[in-house]
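Every number in this text was worked out from the coordinates using simple rules, so none of it is lab data. None of the values given here were measured: they were computed from a predicted structure. Cβ atoms are built from the backbone, for glycine too; each structure is taken alone.
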Structure I
Amino acid sequence: MVPTAQSLVYTDIWAAIIIIGGMFALFYIVGWISMKSTTSTDDLYTAGFKVGAVVNGLAMGSTWASLATFLGVSALILKLQIPFVYLWLQWALSIPLITLLYGTSMRRMKAYTPCSFIKIRYGNACTIAIALWMILCMVMYALGQMIGLGQTFEILFAVKYETALWISGILCVGYMTIGGMLGATYNNAFQMVIMVLTMIVPMGAVMKSMGSAGWWMPPLAYGDMVESMLKYVPTFFDTKYEFRWYFALIPAFTLGPVALPHLAARVFTSADIKSARWAVVWFLISLGALFSGTYTVGFAGNYFQAVTGIIIKKPDQITLILQLAYNPQWVAAFVIGGAIAAGISTLNGNLMAIAALVGSDILGIWAPTMESKKKLQIGFICLGLGG
């Protein structure tokens, strides 16, 4: 079947409702069960310091990934033909650096956020200033995810953007608020599994339709298509940017995540130091598989444009367009479900960081003698208000 511009429009709303509805039903069930086990601020902000290595590693990868993994990065590969393989060195560095530089020390302190160290070392005034700054960063980070979720729901359900934004926002904030960190952690782990499956498995079918013999492993699928790609897009594999360009971006992308409290929190939830270190291994495996799939999407998008002559006017929709071109619409809905999982997984971390910064760090200074039960209630309120 030769794709046409008319076939690249998503129309199966019921498939989207069933798949996305099933995902959120799972998230709410996990959140509800977790709420029953959340009886203290330790449970609310750090899942009681009892998460195992595999779950925590998947949750790390999920928190690190975002809608950009499904939309933005593949769009850049499509538009700029940047060899992002080089830039992805930084994902292999950021979380390990968090663990090595301060994560394990924070874990020994049973800290909720990096501000706990600031308070001990520099005092209350500095803690409030840093906490407010981190909250601003988390709000700005979350805004991008919410915008992307609104746009995704708009495409899937054919409603106005404002309506889609409210629907997606309420659905996401609801299950996050009731679940606390325990619910967020297990939901993050589920979301990482969903992301990897929806990124890699459907792309196998796409690459097979394009003629790849390696379709069974999409991250390697384009190997036998390189000669054909060079024929259609001779410049795709060119390193068009100077070494200085990559040398600047890799440290920037590495050191940026090191400072993010919602990523540091993943180390704090570990059952012990050994578990935190093993979680990094699972983080690298899961996120590596996801990013390899993302690069395959960028490769396939360039190949698709060259072969069909169809210009993708909105590069950030390339993941969806490839599925509409070569797979049934219900598969496209499944893939968009993965993109939604990527967006809300980051929101999980953002909201938990905001709640911990307000409910633990700032409240701990203003009301240090407040009883634990009331702190727990305020923590849940902070989660909802943050959303």
Structure II
Amino acid sequence: MHLVLLCRALRARLVFLSFLGGLFLGLPMQAAERPNLIVLIADDVGWEEWGCYGHPVVRTPNVDALARNGRRYTQAFLTASSCSPSRSSIITGRYPHNLGPGAELHLPVAPNLPWLPSLLRQQGYYTVLVGKNHMSVDFASGKAPFEPRWDLVEKGQVPGNSGLESKWVETLQNRPKDKPFFFWLAAADAHRGWDGDLQWNESLYGPMYRPEAVVVPPYLRDDEATRKDLASYYNEITRFDYYVGVLVRSLEQEKLLENTLILVLADNGRPFPRAKTRLHDSGMKTGLVAHWPARVTRPGVACESLVSSVDITPTLMEAAGGPPIPTAQGVSFMSTFADPSTSVRKHAFSEHNWHDYEAHARAVRSEGYLYIRNHRPEKAWQGPADSVGSPSHPSSPRARPKP
């Protein structure tokens, strides 16, 4: 009898110790299972210029590989095709006109709005911005203390490469190893003026593009100046893609790729006439690729559901296991990782506010239709200054027919 009681007591103690061990071991295990999050954002790259979207000339093998092994979105749209409003909209999950002054180019976001990196820091993430920032806060209109947003902000420029991608891997290697991380890696490629031509490294990027090989969009003048302009633009896209590959290989070497959610997109359409800042698809539609081997099922199957860039922050927050963001106006599209046929929204809204020139226009997309309303019809319906001043602009002296 005493032996039976002793065995029962020992068994109960072992069960209790096993429970405690599982409890304490479970805490770091849960932290380790949280995904790392990376947003790779190109600057001024049209959705048609990725190989995985069917471009016959531009070489983007690394982004294409992420699409083959992840999810490519065929109906992804920006809220603004304007640098700082677009980026600020993504990072807050709010439409540009609800950002305070930040609705317009170069202006700051209202200080009361939470940013994704701040919220992720509260969840134990290490948050980093490398490259082009172009997002700011109107601190003067708020009251301190303000929630820190980034653990590290790194410009990322090195001699011989002003594309701002060269320190991505270095930042990855130097991160604290005991935390999941959120990296916002923002290239300057392919923003005008083109510097990729002068900094080209053929051994890394392959041959430069030839003007006679480019694909001229039907709304641009097909002449020598435009073709040279497009060739320089292609060069910068390929340089961006090269560094995407370098980063992915580094993630593989550190055995991080399986549980890292990578999103690749651009902030604007191409910086050419009828694209950047425009509400047409050539300005607002973006390539969007999601890669997360641990969670994306049926990799390589495209998602044709409508998604918006305002949905990115809710998606990343859900992926991190954090609570919904009350101020976010987007919806998570994480359900499309498991089922690409899932529909998350019926409408995608976009806007054009001041960007070098006065403008006020709105657009809505739904069921394959686009409705645009221009509230400044008396103003010129043109693109930003970098496009208007480019060799490809129809009114440029090179493009005007001789009298």
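A value of 4.3 was derived for distance in nm of label points 7 Å out along Cα→Cβ at positions 113 and 217; which structure in I, II was it taken from? Walk me through the numbers on the way to the answer.
Numbers: I: 4.3; II: 2.6.
It traces back to I.
If distance in nm of label points 7 Å out along Cα→Cβ at positions 41 and 289 comes out at 3.8 when worked out from the coordinates, which of I, II was used?
This value belongs to structure I.
When FRET efficiency 1/(1 + (r/R0)^6) of positions 49 and 81 (r between Cβ atoms, R0 = 41 Å, to 0.05) is calculated, the result is 1.00; to which of the structures I, II does this value belong?
Derived from II, not from the others.
Identify the structure, out of I, II, from whose coordinates helix-only ellipticity at 222 nm (-39500 (n - 2.57) for each DSSP H run of 4 or more, over all residues; to 500) was calculated to give -8500.
On the way: I: -24500; II: -8500.
This value belongs to structure II.
From which structure (I, II) was volume of the Cα convex hull per residue in Å³, for residues 225-352 alone calculated, if the value obtained is 161?
The read-out was computed on structure I.
For the read-out relative contact order in percent (Cα under 8 Å, 6 or more apart), a value of 25 was computed from one structure; give its label from I, II. Walk me through the numbers before you get to the answer.
On the way: I: 39; II: 25.
Among I, II, the structure yielding 25 for relative contact order in percent (Cα under 8 Å, 6 or more apart) is II.
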